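Take a look at the structures below.
Just so it is clear, none of the values below were taken in a lab; they were calculated from the coordinates. This one's a predicted model, so the numbers in the text were calculated from it and none came from an experiment.
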Structure 1
């Protein structure tokens, strides 16, 4: 049997697994942008006490749909601006 050569059109790249982050909207004052806070529970290495650490992300919201207090899921994307490289998952 002859061996079939693959062409560029037949090759498919495996899909990237996107990291979905869940957060809470803390600001919606910018146009098409929200600020989402993500809280994580950490444990102190020496004292073993648990504490909450938070981080804020600027997230692209093209429909201006989310308001303060809403829970949002967002994924990484290409850089949209200097600080904004996340977009909302609908």
Structure 2
């Protein structure tokens, strides 16, 4: 089927965007602390941490959607590939 090539290219683009966002999120959270003990003089650290979490929270829905779309597209491609192979056997 000629439809497998465009689906494969689309899947490759989605997976590439997914991996790039995962790498971006991991670089954001690389310096994140699990727990912070702040006093009044370290308020800048608290602001930086809040900004960092805002960026992570902004990226997370895109990562979920791209991951789900990539998974579904891989299943569709695999199903079409199996269907095409079964059609050739008959």
inquiry  = One of 1, 2 was used to compute helix-only ellipticity at 222 nm (-39500 (n - 2.57) for each DSSP H run of 4 or more, over all residues; to 500), and the result was 0. Which label is that?
reply    = 1
query = When you work out relative contact order in percent (Cα under 8 Å, 6 or more apart) for each of the structures 1, 2, which one comes out largest?
reply = 2
